Structure I
Amino acid sequence: MNQSWVRFNESNPGTTVFGDVEKNTFDIGLRRTRIQMYGQITDRAFVYFQFGMNNFNRTYQMDNNRKIQSFFHDALGEYRITKGNELKLGGGLTIANGLSRFSNPSVGTIMTLDLPVFAQATVDQTDLFSRKLSVYARGQLGKLDYRLVLTDPFSVNSAGTSIATNAAGNIQPITKRAPDSKDATFANIGHTYQYQGYFSYNFWEKEPHLTPYMTGTYLGKRKVLNLAAGAIYQSKAMWRLNSDSATTYDDMFLWSVEGYLDSYINKDKNDAISVYLGYFNYNFGKNYLRYNGIMNPANGLVNSANAPSGSFGNAVPMMGTGQVIYAQLGYLLPHESGKPGIMPFASYTRSDFDKLKDPANIYDIGVNLLMNGHKSKLSFDYQNRPAYNSDYTVGQRKSCFILQYQIFI
């Protein structure tokens, strides 16, 4: 799969690109480039690998080297215990997560141009692009689809921040230090396990169960309606300074409830509808807030900017302690079988994080030209987002226009 982007973005206030102040940016990039390898080794044993790269544009670099890119996203083995799909046990580096269907997304089948990435709540902090070292049980009991996951999370120290080395080039032991803020962040010291669960009740057809990934839209090929709930818990995942400037740890507890409808309307006309509504409750500890910009076209902020740290380019307050409501709606217009289809879509995200004085309301509207379903798809998206002042009030609103071509084998 390859997703190529051409994008025009109105920059957040104070944005710089390689040191120059830029009010607008135009960039070309690869949002995702992936190769999948999977198969049924025996009638019960299944193996899945995914290799690739993400967010490859002009600002990408790792330790000042743009050539360090591709990595294994998934490497898992799974064994089906029962005759049917009632129980499968698996483990490895896997997308199998609790919380939400968008925490386990099949990115090649999403309806909107991009994912609601906030649902991948710990992405690249204590996981590898939302993949985690886990063992899990998943299956389908009647109309109930479930997954239970035990995760051994990565340390935030390996999230990409440089670590000192000695003269021989060997990594030095991490020096124990205290948090430097009264706002919670992921703890640098200590290690605990993560417990996850996700349960979905299918009122109509059952969803496919080959991999842990969950489909975005079936484009009228199925009739699916489900209600679901999920959660992630990790003790002492976060730390901060208390009122006495002493180190205190907070547990991380994230949960959601959601509804999903994806169905044909008239089989003879090949039209379909897709609807999603989810409520997310995030507790990362006191006043946790993380800014993130998808494949950010910028890489800096002027010192004099009246803006929060990390808010350059297209960044928004994406994750934080508080609540998120997310909704999306799409309609596949009537078309002849085997002919291209058109699917307009819209989505809305409202984030009420404790650190923000004004909620973050993000609006997306776009359209897919489905030349061959998801295999060959041209998508356009217009996004309108808030830009915050340094006191976390909304100062301006900014726009972004994206054209994407997806090829998916």
Structure II
Amino acid sequence: TMMWRGSSASVGIVLIWLSAFSAQAQQIDATPGQPDTKTRRTDVNTYEAIPVGPFLFTPAVQLNWQYRDNIFFTPDDPISDQVWMARAKLQFELPINESYLLFSYTPQYREYTDYELDDKWSHFFDFLAGFKFSNGIALDMTYKYMQGNLENREVDPGGELYWGDRWYKKNFAAINMAYCASTRDGLNLEVAYTDLKHEDPDLWYDYNSWVIGAGWLHQLSEILVMNLAYRHSEFEPQENLFFDNSFRQSKSDEITVGFRGLVSPVIQTEIVAGYRTTQYNIPDGVDIPDFSGFIVRGYFNWDMGHGSGLRLDLLRSDYPSNFGINANYVATGASLQYMYTYNRFSAQVRGRYQVNDYEVPDLLTGQDRQDPIKTLGLGLGYRFGPFISLWGGYLVENRDSTIYRYSYDYNVYTLSLVVGY
């Protein structure tokens, strides 16, 4: 049988920036040291979940301490502080033969020692469903609601917005359907919608977006699926204090080829690459360029044996901008992560390099803007038992923008205790 479960949702992993990001609390590559709130299905092969009626219940509690030496990401006179975070994750899964329903709720409390954070609570709610039918149809549905403040990659996944403590509210919904037409070939349809509200229009604007796409699925082998897809997306920003943002309205079209599964017995991948064009609603006489070019998003994971592994992540895509009169910026980057596990110990080392490029110069200085971002992280972990683990890490990041006011150096030390599944 074909690998349809996950193919419709995962090989179509990039609805590019519009739906590719999950409910993560500010990704570590951009503003490091934040916890991961991604909802995952229960791994019943590892530790047995708690049965609650027909549901599998997997609770978890995380306590997190951080020391940050530049909490506002400023180029001069950095302010340091300690950050305390507590989070509970309540996840219920209902298996139905080869189908499932999953509900997850994560409340999170965060407080600084000195700085007074206005909104200390964040909330993450997830609903996922997957159905496999005897006629060859696989249906995946996702709904995510997030209310947070420092999780800026949920607002701007490319990393232009790296500091902001104002709340945002985000709704994301997606439906993916795959139809198995034969033992090796099938069709894939996907629809996604995002709605975001941001409290402070100085930092970012409200927007909504949607994506629709279709693809041809082909089983290259028993362990690898290809998806040749076309997607159309539209982005609708709302006005803020400075602009009506009509010039940031866009329509995008892309043709991509994606792969999901095992390239070899030791190399796993989930990657999409192709060509994308984005046209903006530019007034006559205004020189703001459209985007067209190569895009890629995904990873390769190499199981090196003896508890070690190497992961390569690749990214190139355009993202909406809130800088001056730029309608977009282009993020190009790669990260490499080495992981090692020995008995109850684990360790990781990773580095990332990303460049955000802007076409329209700064309105204040006339300078062109380019943001090279360099990140290096180290981590050590120890698992005391099936349900208790301790992790410590260090991360340093440098943004050397051609416009000085956007530059910063940042160091963070993290200690985290996780109890649960």
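If distance in nm of label points 7 Å out along Cα→Cβ at positions 227 and 363 is calculated from each of I, II, which structure is the one that comes out at 3.1?
The correct label is I.
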Between I, II, which one scores greatest on mean count of other Cβ atoms within 10 Å over residues 115-122? I
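Values quoted throughout were computed directly from the atomic coordinates according to the rules given, and no laboratory measurement underlies them. The model shown is predicted, which means the values in this text are computed figures rather than measured ones. Cβ atoms are built from the backbone, for glycine too; each structure is taken alone.
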